[in-house]
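Colleague: What follows are several structures.
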Structure I
Amino acid sequence: MFIDTHAHLNFSAFREDADQVIRRSLDNDVWLINAGSQYSSSKRAVEIAERYKEGVYAAIGLHPIYAQDGFDVEKYKELAKSKKVVAVGEIGLDYKEEYVSFKEKQKEVFLKQLDLAKELNLPIIFHCRMAHQDLLKIINSELRGVIHCFTGTWEQAQKYLDMGFYLGFNGIIFKTALDEIIKKTPLGRILIETDCPFLTPPPKQGRNEPIYVKYVAEKIAKLKGLSHGEIVQITTKNARQLFDI
């Protein structure tokens, strides 16, 4: 069984067929966590998860690119009452050119969400783009979580690993030079994800979906010199451990 630890079936790309995609995933032994990016998508992630007895979970949070919208902690606390909420995320920092002008607001909102995660005793799904230096200054080993879609350096990876965090890998590993980092990352700290509908892995094209997580697992297995089944077993165990599912 696979666990796609970062999906977005709560996004508009799946508005017409989210349940069909989920059913296809579950029929192929793929469980998933839908991550929120705003209150609306966080709420939808919870609503979707609650329609399924098992295999579908939710993470709630405000993505840094929406930091200027403000963070209403009470609304997110209400969502967190659902037993299907297994993480706070995706949250963090994004210093891409169009967002760097409000990075101080991003930090402010991020800190509030870290406090929420501590209060709820939930792990965190971190988003970090072009901001690892600042993220590493803010987070610490008292937190639990995964660095989603990791694309940093090995030096940065080591710092996250030393603090006990997991690294999440998805289809971007086919486009970015991450082979050596994957080889060096301990098996017990690797999670697999799709970030669907984005980052579709080859040989597929178009909209990504949870069942394509198998291609990520296959490449990691090859890099690690392990069988596909071994990587699936290990990453599933890691996901269950972090998200308590």
Structure II
Amino acid sequence: MTAWETRNRQLVRHLLGGRSNVFLLTNGSGRILVDTGRRNRWPDLQNRLARAGVDRLDALVLTHAHFDHAENAGRVRARYGAKVVIHETEAGFLERGDAPLPAGTVLPTRVLMGGLRRLVQPRFRYDGCPADVVVRDRLDLAPWGFGGYLLHTPGHCRGAMSVVLESEIALVGDAMVNAGPWSVFPPFADDVAQLLESWKRLLETGCRIFLPGHGAVIERALLERRCEERRRRVSTP
């Protein structure tokens, strides 16, 4: 189980990978799960939590309400007693279990989502879950014993959030990816300009690594390069 540690020994464990990443934050006493993966990974998620010695969770932080991040939210809440935390604009989608699919950002995904988004949307509904805590722009994690905060980082969707730990590690959901032909820039996002502003905001946290919802770790230097490339693209006539 891959893990990253901050200078104050807050630990981030990579519980599940594959289709979607799920992370466990621990600090000796507090335990926060970040995202849940698909419903077919529920047995795996329970097994990984058991291997980590977890039978209770303080909170479940959802970076957003899309099916591949939130499908098991109700199960986690019921099984582990977790308070479900999500951005206020995503809370209704989570409760209905029906979050709008994002638009495509590159030619193949633009074509795919432009023609099929309405048709396939019903296939990605899931059992809804109420939110216990809703976030606006920022929420301190101190009540759960962590040095860090939740930060609104829209672009992929209006209510996307990231988890920032001690200005060292950020868990960024779908604000970035590191898988396949895409490196940092995600193939799906509702508002690219807003997304790029969120990249800047994440760089301003001072974090050295960024853990996306899909794919491998992203180093700060790579994100800085991608930001500069996008800036040049916009400024070039």
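Colleague: With Rg/Rh (Cα atoms, Kirkwood Rh), for residues 90-153 alone derived from the coordinates and found to be 1.13, which of I, II does the value describe?
Modeller: Computed on structure II.
Colleague: Among the shown structures I, II, from which was the value 0.8 of distance in nm of label points 7 Å out along Cα→Cβ at positions 58 and 146 calculated?
Modeller: The read-out comes from structure II.
Colleague: Supply the structure label, taken from I, II, corresponding to helix-only ellipticity at 222 nm (-39500 (n - 2.57) for each DSSP H run of 4 or more, over all residues; to 500) with the calculated value -9000.
Modeller: The correct label is II.
Colleague: With mean projected area of the Cα convex hull in nm², for residues 114-225 alone computed per structure, which member of I, II shows the largest figure?
Modeller: Details: I: 7.3; II: 8.4.
When mean projected area of the Cα convex hull in nm², for residues 114-225 alone is computed for each of I, II, structure II gives the biggest number.
Colleague: Quick check: 0.50 is what I get for FRET efficiency 1/(1 + (r/R0)^6) of positions 186 and 210 (r between Cβ atoms, R0 = 25 Å, to 0.05), calculated from one of I, II. Which structure matches?
Modeller: I
Colleague: Further question: Determine which structure produced the value 16.4 for mean count of other Cβ atoms within 10 Å over residues 42-49, calculated from the coordinates; the candidates are I, II.
Modeller: The structure behind it is II.
Colleague: When distance in nm of label points 7 Å out along Cα→Cβ at positions 2 and 34 is computed for each of I, II, which one produces 1.3?
Modeller: II
Colleague: For which of the structures I, II does the calculation of relative contact order in percent (Cα under 8 Å, 6 or more apart) return 19?
Modeller: Here the read-out was taken from I.
Colleague: Can you say which of I, II returns 1.02 when Rg/Rh (Cα atoms, Kirkwood Rh), for residues 50-161 alone is computed? Show your work: numbers first, answer last.
Modeller: Numbers: I: 0.97; II: 1.02.
Only one of I, II returns 1.02 for Rg/Rh (Cα atoms, Kirkwood Rh), for residues 50-161 alone, namely II.
Values in this text are rule-based calculations from the coordinates and carry no lab data. Since the structure is predicted, the reported quantities are computational estimates derived from the model, not experimental observations. Cβ atoms are built from the backbone, for glycine too; each structure is taken alone.
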